[in-house]
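A.B. asks: Take a look at these structures.
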Structure 1
């Protein structure tokens, strides 16, 4: 975990996606530490209520930091394929945010992007210069949104953070699926699997945003740690996981190549391959 230095300055934040997994954690954590937070989104729980996929509203209020975390997430069509309609909706969120804050004064806009912009499932110590080649609508939307912000926000006021696998309270996506499998007794791991993954803890993201983000501009990757896939899954439960011999994984991969079971092959490769990223916020 990153060091969480005590924060002495009260900051004022505007957060999009304040009811989502990342946004809600940041909102609650900021408020509990006496920062001022307002949210922008489509539910009635937001201070500024608007569906950014369809519309915008002018915000005539000043903030220290705008955090843009709103996007279309956990949608299988958007996460696993290229769906033009969902991409357009996701990009409308970005364009409409810019319209919302056109008259707003702020010191920093932080866009929470994703390592999905690279379109890769395997690799070790991937740095920020990795070629952008998204394979999903979600990654495609993030990549284009990055360019939109770069062309519309002064570089001294813009910070783009490409997030890896994110963990925290009530996790979503693949972590939630793994937890559900553990609870149902259906989680299977391969004994001896040494694959390592990069993880970002929400506590560390919060610490960076409050204590260090003002020192950074441009595009960066951030992480908490690299951890073996098996160890990460075991951190949720050590009692209800069934282990298979690693030789079975190798045999299954061999079979999938012969009979061309691409979906199963990709799943097994993701489980058994490294995917780690360099934290550019730690590079001086």
Structure 2
């Protein structure tokens, strides 16, 4: 538009979103079939109340106290929960698509029954709750949220390249489909090796398998063919891994492989330990 300043153009394009503020209010009785969409609730209070089929879409809950309430089939799509208390509340049949949480006390049970249906939304929902629990220092709930997030991530990546659902085939085509396959393959590989940074048992299993293969490689480099020599190599390899000199001769190639394996293993183990302590 000629002759119109950029500031006036921005003012012309922006319009109020008509968000309705509710400051220092209280629900003192049950609520059924009501609409409170696009609202701003600040210091809202409700205790042991029941909300049935209430529409809260795109609302913001800031510093609210909603304790021991039951939200039955309510719509929380696009909602944002900030520094609120929702301990003891239940959410059967509720929708939480695109909802986010920050420093909000909410039972981890919501991860069992409140996750969105689509894997990509479920992944974001669990990630938001994981970060929320980490902010509160709730390590147990954060670990539970991580498990849900990882499961949803794997399912989403797999469907992105393999599913025939119209959503995935419309969004991921050609090169993007190949890219999602490579991301899924990398995710699966890391899950097998160390559970994507969450499983010490998987890391130990991968280490045992790696040491076994190094023992076989050592036996081949030594030119051994008898069964007893393979057994001796399998016994000697763990000793070499922990730094104890084996009683039987050991090839230089196998020693180098074990040294690299030792650095990688202890690095991954340290990363798992640090991540666990950072959640506390």
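A.B. asks: Once FRET efficiency 1/(1 + (r/R0)^6) of positions 148 and 180 (r between Cβ atoms, R0 = 35 Å, to 0.05) is calculated for every structure in 1, 2, which label goes with the largest value?
C.D. replies: The structure with the largest value is 2.
A.B. asks: Moving on. If helix-only ellipticity at 222 nm (-39500 (n - 2.57) for each DSSP H run of 4 or more, over all residues; to 500) is calculated from each of 1, 2, which structure is the one that comes out at -17000?
C.D. replies: On the way: 1: -11000; 2: -17000.
Answer by label: 2.
A.B. asks: Please compute distance in nm of label points 7 Å out along Cα→Cβ at positions 172 and 220 for structures 1, 2 and give me the label with the greatest value. Mind dumping the intermediate values first?
C.D. replies: On the way: 1: 2.4; 2: 3.4.
Largest one: structure 2.
A.B. asks: A value of 46, 36, 19 was computed for Cα extents along the principal axes in Å, for residues 84-203 alone; which of 1, 2 is the source structure? Before the final figure, lay out the partial values.
C.D. replies: Numbers: 1: 55, 33, 30; 2: 46, 36, 19.
Value 46, 36, 19 for Cα extents along the principal axes in Å, for residues 84-203 alone corresponds to 2 out of 1, 2.
A.B. asks: Where is FRET efficiency 1/(1 + (r/R0)^6) of positions 68 and 164 (r between Cβ atoms, R0 = 35 Å, to 0.05) largest, in which of 1, 2? Write out the running numbers ahead of the final one.
C.D. replies: Numbers: 1: 1.00; 2: 0.20.
For this comparison of FRET efficiency 1/(1 + (r/R0)^6) of positions 68 and 164 (r between Cβ atoms, R0 = 35 Å, to 0.05), the top structure is 1.
A.B. asks: With relative contact order in percent (Cα under 8 Å, 6 or more apart) coming out at 19, pick the structure among 1, 2 it was computed from.
C.D. replies: 1
A.B. asks: So P(r) over Cα pairs in 5 Å bins from 0, in percent, computed for just one structure, reads 1, 5, 9, 11, 10, 10, 9, 10, 9, 7, 5, 4, 3, 3, 2, 1, 0, 0, 0; which one of 1, 2 is that?
C.D. replies: 2
A.B. asks: Out of 1, 2, which one gives 0.85 for FRET efficiency 1/(1 + (r/R0)^6) of positions 116 and 252 (r between Cβ atoms, R0 = 35 Å, to 0.05) as computed from the coordinates?
C.D. replies: Among 1, 2, the structure yielding 0.85 for FRET efficiency 1/(1 + (r/R0)^6) of positions 116 and 252 (r between Cβ atoms, R0 = 35 Å, to 0.05) is 1.
Readers should treat all values here as calculations from the given coordinates under stated rules, not as data from a laboratory. Only a predicted model underlies this, so the values are computations on that prediction, with no experimental measurement involved. Cβ atoms are built from the backbone, for glycine too; each structure is taken alone.
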